[in-house]
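Each structure below appears as structure tokens.
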Structure I
Amino acid sequence: MDKPRPCGCKGRRTCLICEKEYNIKVENTVNRESDYYIYCPICNRAYPGWNVKDNEHPNHTGTPIEFPGIYIDLNFLSEQEEKKLIDDIDMIPWDLSQSGRRKQNFGPKCNFKKRKIRPGNFNGFPESTKFIQDKFKTVPMMEGFKTIEQCSLEYNPERGASIDPHIDDCWIWGERIVTVNLLSDSILTMNFLDKPSRYNLDCVKTYPSVLTESGNFNLSGKCYEVKPFETSFNHPIVRIPMPRRSLLIMYGPARYDWEHQVLREDIIQRRICLAYREFTPPYLEHGEYFEEGKEILLAAKQFFQETS
């Protein structure tokens, strides 16, 4: 099953279509025996519960835990902005992706294993999405963010869409992982990473953090230390709400110490998210590999008019 299937899945990635056609059994990616918490974007703490309605603000119950590294702007887009954006996105051809998703990708070509990057046919982003990047400038935590990849991802419950536990690559994608959530509410499920040698996490200790755990800009130049997995500690599951029209930023501990996934059960209606990535410091101006990143950074300043 290593070869791509007609539905877009390959390897251990599956959707409802190929699971039925090839009689594939799906492994559970969440340990339901763990304690689980739901993050409150207003309190910036996580309270016992699995679903948002289990422990809604302000009527929380139980003892909360701290979960640093998450910022949520609950009203990033208006209803009118969302409608226009969805109409424009659906004018752009969709490509099949794995695990029941479809995608539209605008960014450079990356080989994460060999740590090689090239522009490919990257020539900027759709003009209709420019206002999103313009709105980033109104979010203090996004200061200095230079988008070098924008990916639209569609999750459809009819295909059993989901995304497996992962950490976004740390060799090339910078600290702030940014998502704009559209069309329906969903949830990001966080599991503490038990194999910190993956995802090029060794790169993290070689450049300074952008933000401190409290979300302020790091002025000390200190690098982030990825936390080792503690086998004697029963790490909880933490669930991060992604309300419709919200902006989510992951950084620091949530970015580097926890894998994130979207469970099939949390896709109730069609959902589209726009994911944004920035370079790691070595590929920015004054960085060791700036010459490799310069052409991509220039392309990322361009916005093109889509043709139907």
Structure II
Amino acid sequence: MSAVNETKFKSVIFLLTRLPSHGDAHLWISIPFCFMYVISIVGNSIILFIVKTDPSLHEPMYIFLSMLVVTDLGILITTLPTILGTHLFNSREISLDACLVQVFCIHLLQCIESSVLLLMAFDRFITIHYPLRYTSILTLLRIAKMGLVVMIRAMVIILPLPFLLKRFQYCRANVLFHSYCVHREVMKMACSDITVNIIYGLFTKLSQMGLDSLLIFLSYVMILKTVLSIASHEERLRALNTCVSHLCALLLFYTPDISLTVIHYFGKGSLPLLQIVLGYISLLLPPLMNPIVYSVKSKHLRARIIRVFIK
């Protein structure tokens, strides 16, 4: 009996689902996905290349931006095979192990991105509150230590997720709602009690995005307090203008994910299409829009990009 169960356990296959469509409409739906991936990968790669090759951009702000870009590229690479494979070639099957690897990578990178956005909020506070000591406070060594702490924190929080899913037996249809694997969808396919996974999934959200968003909010409270103490109205606007790019990145990252979490925990069974669309938005919109936002708002970065293309 144990041998039969082991064979059944190893042969688990999940079926990915593409966006609902009729006839050949899925081919037209795949075009925006291809376009988003191309633009996102090219845009993030250009920013990473320019920041790396231009010594004048080796400042804390652009180093944190590079961390964000690398994280976005990781999310794109992690989700590209299944999303494009499902929509372009109708390749729906994915093994349990491959699915768990994708679960780990997606949640790990999202946790890292949330922490990087927190570091960027801290960077904005130091820029405005201690402008003369900015580079002496945020040295390369301290930034490297921050990055290491971010990586360790994300590993500690996310590493248990695939092991919690691995212990289950899967005996249902195993049809996922998306064309990629995430923890909340895979655990629903289990035949066992998933209470522990629900509790730990909620814990990861609270310790990851909940704590980070609270600290980001406190950072901006201190930023506003500092800005309001500036006498000149023009200087206030100039100081706040340095935060616009980061605020856009925060909205792009947190809004769809928080909405999806609220619907998942408090609106079970409602608006399934909205959940699917929000899932794609939470993964693909930040990597697409972050390079555009920072290129438009940062004069130095925009000038370097224009110079590269003119050459």
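Since every read-out is calculated from the coordinates, none of them should be taken as a lab result. Note that the structure is a prediction, hence the values are computed from the model and not measured. Cβ atoms are built from the backbone, for glycine too; each structure is taken alone.
With distance in nm of label points 7 Å out along Cα→Cβ at positions 95 and 111 as the yardstick, tell me which of I, II scores highest.
That would be structure II.
State the single structure among I, II that was used to calculate distance in nm of label points 7 Å out along Cα→Cβ at positions 47 and 119, giving 5.1.
Going through each structure in turn, the value belongs to I.
From I, II, which structure was Cα Rg over 2.2 N^0.38 Å = 1.10 calculated on?
It was calculated from structure II.
Can you spot which of I, II the value 16.2 was calculated from, given it is Kirkwood radius over Cα pairs in Å, for residues 207-294 alone?
Working through the options, I get structure I.
Could you tell me which structure in I, II was used to calculate distance in nm of label points 7 Å out along Cα→Cβ at positions 55 and 143 as 1.5?
Here the read-out was taken from II.
Consider the structures I, II: one of them gives -3500 for helix-only ellipticity at 222 nm (-39500 (n - 2.57) for each DSSP H run of 4 or more, over all residues; to 500) as calculated from the coordinates. Say which.
Label of the originating structure: I.
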